[in-house]
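J.: Quick heads-up: structures coming right below.
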Structure I
Amino acid sequence: MTQSVLPDPSTPFGERVLRRLREERVIWIITIDKDGTPQPNPVGFLLQDDNSILIYNDAKANRIKHVIDRPRVALHFDGDGAGGDIVVFTGTASPATDVPPAHENPVHIAKYGDEAARVFGSVEKFSERFPTPLRIEITRTRGL
């Protein structure tokens, strides 16, 4: 997606959004199930060069079917606990067929490699557990 869907990084809000996209380790994705109920899930994520978000998923995760059937999603970071530092994105999710597996993705390894090795035994085992990437094209950003 183009830079224009993210706030101007020269503004305080835009700087904060970009910093959080680069530094935060967890973002919440909200998909909609077949009954129309929002389904929030915390996930690891990668900001891509085109300002889309990449998320590696368990192939059995319900959110895969949710986004195939209803691709509109929301994402948000945790706030500051006092109603501030709110950042919410909306966008369109789709399977990402043009990205390497997590263990071959240098950006993923740099951000999550140590944690993946500690929790799953290796980045390869993480990749086996979460082989299904989704790409979210951000269409709107808002927050406080």
Structure II
Amino acid sequence: MSATIVKLLKSKNISVAKVAEASNVPLSTLRNSIVKPIETWSIRVLNAFAIALKEKPGDLLNMLETQPYILDINDETQTIQGVFIANKEIYQQIRTVVEVNHLEGWNPTESDIQELFDEAIQPDPVVAERFEEIWGKDNE
């Protein structure tokens, strides 16, 4: 049974019968589909649930499908999550930060890496000042 769709329906207080009524898809079709993996659902069934949940079908599909996380670090091309870092020293620093924090459960996105890179190239003066207050200028 697709537990995720059931949880979504329950959270919105929507029954499968209401989905059938709102989408004009037979209740039996929806009940047969809900016990199968989402990969086997027809577009019609996905659209029916999307209509009832007031979601775009693509957004609903993204919610229902489990996406495996992959930390993509490529030393040859000096990319992390697809972000190219030309400066070897900055690349190594960001790589270390990313790997250490990834081991603690952080799953950085491309935009997270881009933000780290931007901060490394042009540090926020407020953050830099605060760092100096805490650690002193000698610890750079």
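J.: Give the label, chosen from I, II, of the structure having the highest value of relative contact order in percent (Cα under 8 Å, 6 or more apart). Could you put the intermediate results ahead of the total?
T.: Working: I: 28; II: 15.
By relative contact order in percent (Cα under 8 Å, 6 or more apart), the leading structure of I, II is I.
J.: One of I, II was used to compute helix-only ellipticity at 222 nm (-39500 (n - 2.57) for each DSSP H run of 4 or more, over all residues; to 500), and the answer was -8500. Which one was it?
T.: Details: I: -8500; II: -17500.
Traced to structure I.
J.: Can I ask one more? Identify which of structures I, II gives the largest calculated value of mean count of other Cβ atoms within 10 Å over residues 63-70. Walk me through the intermediate numbers first.
T.: On the way: I: 16.9; II: 9.4.
Top value of mean count of other Cβ atoms within 10 Å over residues 63-70, among I, II, belongs to structure I.
J.: Upon calculation of P(r) over Cα pairs in 5 Å bins from 0, in percent, for residues 55-110 alone from the atomic coordinates, which of the structures I, II produces 4, 17, 23, 17, 13, 10, 9, 5, 2? Don't skip to the end; give the middle numbers.
T.: Details: I: 4, 15, 18, 18, 20, 16, 7, 2; II: 4, 17, 23, 17, 13, 10, 9, 5, 2.
So the calculation was done on II.
J.: Here Cα extents along the principal axes in Å was calculated and came to 40, 37, 31; which of the structures I, II was it taken from? If you can, show how the numbers build up before the last one.
T.: Details: I: 40, 37, 31; II: 70, 35, 22.
Comparing all candidates, it corresponds to I.
J.: Can you spot which of I, II the value 2.8 was calculated from, given it is distance in nm of label points 7 Å out along Cα→Cβ at positions 87 and 127? Show your work: numbers first, answer last.
T.: Numbers: I: 2.8; II: 1.4.
Checking each candidate, the match is I.
Read the figures in this text as sums done on the coordinates, not as results from a lab. All figures in this text were calculated on a predicted structure; none of them were measured in a lab. Cβ atoms are built from the backbone, for glycine too; each structure is taken alone.
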